[in-house]
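Have a look at these structures, which come just after this line.
All of the numbers you see were taken from the coordinates with simple rules; none came from a lab. On a predicted model such as this, the values are computed, not experimentally measured, just so you know. Cβ atoms are built from the backbone, for glycine too; each structure is taken alone.
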Structure 1
Amino acid sequence: MKLNPYLSFNGQCEAAFKFYAECLKGEIIALHRMSDMPAEYQTSEEHKNRVAHVRLIAAGAVLMGSDNPPEMYRPPAGMCVSLTVEDPAEADRIYAALSDGGSVQMPIQETFWAKRFAMFADRFGTPWMINCESSGG
């Protein structure tokens, strides 16, 4: 079994995933638009360029997402995407990139369990945690 985060957006999915691919040194391996869907599932002309499904792979991990219909979109709440990073310098790099333009709840810092830990929402509103555990963490 694999457990993969699936993120929902309100028309910003493509921009968010391009940003994530850059920040996480990953690759978007699939991107399907609403206009690619069979006729019975297609949306209005206004929303045809929205993302129906996207898949990104970074360091062997998979992140997926799509644009919800505007009337069905809800901002993320009660969850976050958690990244476990081995190297403190890489944790710092990812934090600086992903948190740029976002809102920080806890800046990256050393804690009693981690060499580096941070909590923030990126510029698209996705909540993240970065954790670089100490040995035995």
Structure 2
Amino acid sequence: MDAARDLRLDPNKEYIVYEFWSKTLIGTFKKTFVTRPLNPYDCDIYSIVEKQDRPVLISTSRHIRQMAFDIKDLAYDGGQRMLRGVSRAVAGDPYELRIYIPEGFSGKRVELSEGLAATMKTNGNLLTVDYKSSTGKDVEWKVFF
């Protein structure tokens, strides 16, 4: 796909690609993006986010619209090297934040509201943060790098 023509993206910027169903960080691209071959009746859903010189939330596990319905607030604090946000929760449903971490960063710790506990796992440039809320209350989270 051509970034400018097919996706209406700036061809001079670099983007991160994550595929929802396979839970795979595809990588980064500039100008063109090649999708993987699919079998009949299969589909891919890509999250495409502009690459930054800091960690970037690229997907969540909540919905195929990837962050459109569940992320209520999102910001990065460079002084604290912290990505923070507010996610809508579904009682008893596991939830995963998927964060792209560029070179020079690594996940140090995560803090969640309501005394919730999370697990962090890094695979290359992908950091996943998993937790489950027992209520449907919004969850405030902070990931430190």
Query - Label whose coordinates, when FRET efficiency 1/(1 + (r/R0)^6) of positions 33 and 89 (r between Cβ atoms, R0 = 35 Å, to 0.05) is calculated, return 0.60 (choices 1, 2) - result: 2
Query raised in the report: From which structure (1, 2) was Cα Rg over 2.2 N^0.38 Å calculated, if the value obtained is 1.08?
Result: 2
Query raised in the report: 3.7 is what came out when distance in nm of label points 7 Å out along Cα→Cβ at positions 49 and 129 was calculated for one structure; which of 1, 2 is it?
Result: 1
**Report entry** Which entry (1, 2) yields the derived value 1.6 for distance in nm of label points 7 Å out along Cα→Cβ at positions 9 and 25
**Finding:** 2
Query - Which of 1, 2 yields 19.2 [mean count of other Cβ atoms within 10 Å over residues 57-64, calculated] - result: 2
Query - At a computed 0 (helix-only ellipticity at 222 nm (-39500 (n - 2.57) for each DSSP H run of 4 or more, over all residues; to 500)), which of 1, 2 - result: 2
